[in-house]
Structure I
């Protein structure tokens, strides 16, 4: 297995974080896996609880499967040319999905469907109740104010101790910067809270929309882009809550953040190649005002907390 740096953050708000970090360390030492049955057998032998087994599945996928992008940002439906009846269609779709899972394990490459369907298959075999969730995920500044007409993502829900937990193994293996994905283990998308999931994921199904208390699609699409510097942390963006900021040339932009540690270094830049500058901070108890010098022309704003991309906006100069 290719060596991968396992990066663990002890600041996770997950109640089970310490036990789950032990799971990660065990999975990190796994030998080469070539089939879903082999993976299931290994996980079932090494772990006892359903939570541990689900986490092991998530971690293995995040560490071993490389995400690759395709031309279209939307999900493709299974290709079935002819079928005799509904049952025949179901059988053919099942066969296609099995082929997708097998290819994901063997090639160690996948789109979100490969991650999510493989996670589901492993959970099914481990007797962990689970569901696929189809919808829309927002990860690039270019997606701000864009209202999608098609689904572009699929993730998972697992039921542990009669409670639904949300899992996204695709985002567990990737981070995004200016819409560009790069490999890095990310534990934040295992048992992610409703509020944090709602900043990046929008489910299509009404049950999950109601369950997570997700806002309307138009409101979701107007939000800024949330990244790892904010996700998984006890930090809350108070304002501005819309992803497009309109400002006069070179005038200050002000953000208001809650629960940001007083020793956090806040940097910002305009565009992926813009000069990185240090923000001015004004703390008042648990709330900090962040002041940035605005750009001279329209640009994408990147804000970093301790050198980690946290929030992105579109800035329009008038």
Structure II
């Protein structure tokens, strides 16, 4: 049996998936299996993978297009490893990623999950050690049980700090979990078409301590600097996930503020594209979770003005900025 199962869900990523697989094959740790779950790709993904399948380098699972949650769940159910690592088809692992995470889980049977820092690669630039840049270790100091130069063990109390960060600190491409914890945590929620990973990490943190390696061990490839369709799709689901943990009593003050800020940002985007009905919905949500935030109230009122008046105000504002 392999020690680690690397699960790679893919959908129309034929041009990238070869690099993802190669990054696993180049790992210093060799006791692994690679499980590719094809979520109904319509490009030449299968053709790209045929040589890997023929050489028994990967286990290939095809499913109709049902989303990443179902794909990851099918990968978990097929996994034979003691540990499970996740990687998306357009991202890559750095050479010691599996080994360094395996060491932490092996040395600390009391933790259920380990994750690390990562590099964030855009079309025009790369942000190296994304979490180190944001002083992640300093910000989690109060939640750290023990640490050394290589890694830290973080207590369950970290969940109450999770939403203080501007970005989600746990990125899927750096996560390794014990397969055994699936018995107590379950699988990824299939009714979430986005943020299912954040929901899963938080469910783990509700019950278990976790490990963190303050070193970039993977590269998150962002193919576009801003994707309007993804933003409009993912943000309402992010809000839904955050609201569900608010009901569980997770740091209500911080979480309410985070929900309010996210709803306000989404509402502002809808204003910029003249979708006032949608804008009002999220301005109201922003006010609901932070009634003292005066800007949503102001802009909610402005959203009822005629479009020509709003356009004039925008032009006047643009001239002031210049």
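Kindly point out which one of I, II the value 4.1 was derived from, the read-out being distance in nm of label points 7 Å out along Cα→Cβ at positions 103 and 303. Traced to structure I. Starting from the value 4.4: which structure in I, II was distance in nm of label points 7 Å out along Cα→Cβ at positions 63 and 87 calculated from? Derived from I, not from the others. Supply the structure label, taken from I, II, corresponding to distance in nm of label points 7 Å out along Cα→Cβ at positions 207 and 239 with the calculated value 4.0. Going through each structure in turn, the value belongs to I.
Using the calculated result -9000 for helix-only ellipticity at 222 nm (-39500 (n - 2.57) for each DSSP H run of 4 or more, over all residues; to 500), pick out the matching structure from I, II. Checking each candidate, the match is I.
Here, each number is a calculation from the coordinates, and none is a lab measurement. These numbers come from a predicted model, not from an experiment. Cβ atoms are built from the backbone, for glycine too; each structure is taken alone.
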